[in-house]
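What follows is calculated from the coordinates using simple rules that are stated; it is not laboratory data. Fair warning: this is a prediction, and the values are worked out from it, not measured in the lab. Cβ atoms are built from the backbone, for glycine too; each structure is taken alone.
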Structure 1
Amino acid sequence: MVMKVLLVNPNNTLQTYVPLGLAYISAVLKQAGHETSAFDTRISVKKSVEKDLGERMHSFKPDIVAISCREIDFDMGLRVAKVAKEYGAFVIAGGPYATAAPHELISFSDIDAVCIGEAEDAFVELAERMRKGQNFYDVKNFWFKTQGKVVKNQVRPLRSDIDSLPFPDWDVFMRESDCFEPTFLSSRGCPFNCTYCINNLLQKIYAGKGKYIRFRKAENILAEVKYCVEKYNVKTVNFVDDAFTVDKKRLKAFAEGYRREIDVPFTIITRADMIDYPAFRMLKEAGCESVAMGVESGSDFIREKVMKRRMSRETIVNAFKAAHKAGLYTYAFNIIGSPHETEKTIWETIELNKEIKPGGTQISIMAAFKGSDLYNLVKKKGWLRNAKFTGWFNESALKLPSISRRKLEAYHKTFALYVYAPRYMYPFIHILRKGFEYCPHPLRRAVGWPLVRLNQLYSVFRRMGFKRTAGFVIKRAGTVVKSK
C-alpha cells in the first residue's frame, strides 16, 4: 500500500515559479515509494477551485492533502481545506504562515494538522506511520488535533547534509501546466536578521537543533541545473536564495563549473555587503546575466534601525557600480511604508535609486507578516489595519502616524516613474501622484495596477530585449487566461 498525497499551492498572486517547498516534499515522498499529485488554485483551475479540486479529489483519491500557505493566501487555503475534508482526506497546513502562527491554523475545523519548519523528513515519517496503521501523533514538526486536544510536537534537528535530499520534483507541477518555471535553491537558512522576515523566528525555533545555515556543494547544484535544463529545456536558470554569494570558496567552484558545463544564462539574488567587483566579474564570465540586490530604503535610520539591514548607503552604491562595471543587469528591491516612513524618507529612497541606476526596480509596500519582529512591533504600537491584506503590490497593511495610507499608496504607484523619468517630467508625475492620493481607494488600486505591471514589463524589456520580452508576455498572458 502506498499513501497518496495531494500537494496544493493556494496561489492568490498568480506566481508561475514551481513552489520549491512542495516540490521537495513530493520528491522525498516519491523516493519513499508514495504517490503525489499537485494542484495550483490558479493554474490548475478551468471552472472553479471547488469544482476542479473536487474532480481531482474524486479521481486521485488522496489520503493526505498538504496545503502550503503564505498569510496572504490563507483564505484560499481554507477553501481548499473545506473541499478536502468533504472527500475525507487528512488535511495538513504548512508553509510560512503555519510556522509563524500554528495556533491559528490548527483552530480551523477543516485542518487536522499543522507542519512547522522544514518538512521533508517529517512528511516521510508521517506517511510511513499512516501506511502501517501506526500511531503518528508524536511525529516531530507537527501539531495534531485528537480527541478534542492539540498535540504540540517539537521540531526535529535540521538535516545537516542538504545535498542528500533528492532534487525537487518539478515534474509534479510541470505536468499541470507548461506555465510553471523551475527555480533553484543552493542553500538553506539566512545569516541575517531583517525585522520584516520570518528568518528571526526560524532561528529561535531551531536553536540547538543543528547548524542553521547550510550550503549545497557546487557539484550538487551543477548536477541539478544540468538535469533540469536538459529535461525541461530551461532558457534561464533562476537562483532564489539570498545567501548565494556568502561562501566565496563555493562560489568560485560553482562559477568555474557553470562556465565549463552549462550554456544557459542564470540570475542570482545577493546582498550589497556580500559581494564585490571580482565576484561580479567571475559570475558574469560564468554566464550570469542579472543580479538582484535589496536597497529597501534610502533612509539610513529606516534601513539600519527599523529594518535592521545594517549596511551603509556607500556599500549599496558601490555594489551597484561594481555590478554595472562587470556588465551585469541589476535589479533593486525596495520597500516603502515601514514604521517611521515619511514623504521625506520615500524621496531618499527614490534618490538612492536614481543614483545607483538599476536596470529594474521592484517596489513593495511593507507587509507585517506574523512571525516577524516587525509584526510584533506594529501590533504593540497599534499600527496594524484590521482589514484583510491583499498584497504588497496593492495596498498598505499598516496605519502609520507618520504618513497617510493615501499618500503612501500614491507614491507606490508612481515610484518607478520618479526613478526613471528625467527631472523635467516631475511636475507631470506630481499631478498624477496627487490624483492617486485623492481618488477613492478601489479606484486607486484599479488605475494604479497597470502602472505597477508596466514597471515590471519595463524591467523585463531592459534585461531581455524585445524578442525574449515578447515571449515572456505571450506566456504570461496565456497563464492569466488559463487561470480565469
Structure 2
Amino acid sequence: MSTGNLRNGEGALSRIIKKSSPRLHFVGISGSGMAPLAELALLSGISVSGSDIRESRGSARLLSLGVPIDFFHTDARVGGADAVIYSHAVPRDAPELRYARAHGIPTFSRAELLGALSLRSTFRIGISGSHGKSTTVAMTERIFSLAGLSPTVVSGAALCSGEALLFGKRDLFIFEACEYRDSFLATRPTAAVILNAELDHTDYFKSERQLERSFYEFARGARDMAIVNIDTPLSASVYSRLGGRATSLGRAAYADFRYTPGGNSDAAFALEYRGRPLGLFSLNTLGTHFIADAAAAAAVAYLHGVRVDTVREALASFSGIERRLELLCNIGGRSIFYDYAHHPTEIAAVISAVRQKYGKCTVIFKPHTYSRTASLWEGFVSSLRLADHAVLLDIYAAREGEIPGISSSLLAEAVGPRARHLPDPLAVEYTLQQTEGAVILMGAGEVDKIKNIFLKLGE
C-alpha cells in the first residue's frame, strides 16, 4: 500500500489516469473528502466505482451520476480496476484492499489522486492549516469565481454552492490541503498557503517539531509562492525556515500582508501589502476568527492579479459555509448553531464569537477521538469553561480504540459544575430545559442526529 507521499508514487498514478478509459475503485467513497474527488475523476473522463459502509449526501450525488456503489465492504467491483483509491478511515484489512494486494492492483491514497488530478492544471493553490482550511477555500473560490476565472475547487466541506466540488476550467485548481498523515505532501501546489499550525491529529503527529517539519515541507514544495500566516508560533517558525522564499501574513507590523481587525462589524479588517493600504474589507459572518482566513484568501488572490475591488465585493457577500458557525434554527427565542470545532482553539473561538453577540451560551460537544482528547486535555478543559453550560457527549472513537482514564464523564468533571456528561439521546431535552443562552452543537463525527432533532423542533 502506498504511504500517501507522492514523491515516489506520483508518476505511476499519473500514468494510470492518462490511460485510455481508466477505471478507479474508491474504498470509503461516501467520505466528505472522497466523494468530491470521485466526482472530479468522473468528470475528468475516468470510470469510477466505489464501496462504503454508510451512505452520505456525497454518495447519493454519485449514484445520481450513475456511479455503481456497494454499501458494504466487498471486493466485487475491484476486479478489473486499474487502481484502488482509499481514505485513511479505511482499515488496512478491508476486503477491497486485500483483493488489490493479492491481485497486483496498485493502491493509492485519496491525497495521491488529488495530487495527480491537480497536476493537469497550470496553477494549483493549496490551502493548509490546523484550522480554517475549508472556510478559506470557500472564500478563495468566491473571489476567483467573481473575477471570472472559473476555478476547479475541491474542498473538505461544502462550498457556498452547497457542494464540495466546483468543476470549472482546467488551468486553475484550488484545493484543501490536509496535513493528517502528511497527506498534503502528496500534492504539488504552485501556491501554498499556511493559515496556522497547532498540534492536532496526535495519533500521527507526536510532537510540534514533527508538525512544523511537515508544514515546512509542504510550503517548500510550492513552485511559485508560499503565503504563511505568522500569528501562531509554529507557523512563524515555518516562515523563518523558508527564508526569503515565502510571503508573510499576520497582525505584526513587519508582515508583508498586515491585517488589522476593526471597522463597522466584528468581521471587518484593514489590509495592507508592504506598507501600501489595500483598504477595508468585511464579511457577512459572525466571529472575528474568520478574519485571518479572509486575509489569507485576499492575499493569495491579490498575488494572482485579482483586482482589490473584486476581492472586497466577494468577501462582503460571504456568509459562511455549512458547519462553520452555521445558524440552524431558533427554538423558544434561543439561536441554535452548528460548528465543526473539535480542537480547543476552535472551541474557544466559536464560544467567544457567540458570547460576544448573545451574552450567554451552552455548548453540546462530542469529542473526536480518544488520542486528541487525551493529548489536548487541558486545552479542552479551559476552552469548555468559557461556556455558561457544557453538555459533553460520548467520545466519537472514529478509527481508534478506547484509552483508559479518558472519557467524556471525566472531562465533564474536570470542566466543573457547569458541565455534564449525557448520552446523546438526552442532550437536546436537557439543554433546552436546564440551560440558557444560545446553543452551539459542535464536534466532528456523529452529531448529525442531534442536529436533525434541533431542526425538527425549530420548524
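Have a look at 1, 2 and say which one yields -14000 for helix-only ellipticity at 222 nm (-39500 (n - 2.57) for each DSSP H run of 4 or more, over all residues; to 500), as calculated.
Label of the source structure: 1.
If mean count of other Cβ atoms within 10 Å over residues 295-302 is computed to be 21.4, which of 1, 2 is the source?
Traced to structure 1.
1.9 is what came out when distance in nm of label points 7 Å out along Cα→Cβ at positions 63 and 95 was calculated for one structure; which of 1, 2 is it?
2
Assign the value 71, 54, 46, calculated as Cα extents along the principal axes in Å, to the correct structure from 1, 2.
Structure of origin is 1.
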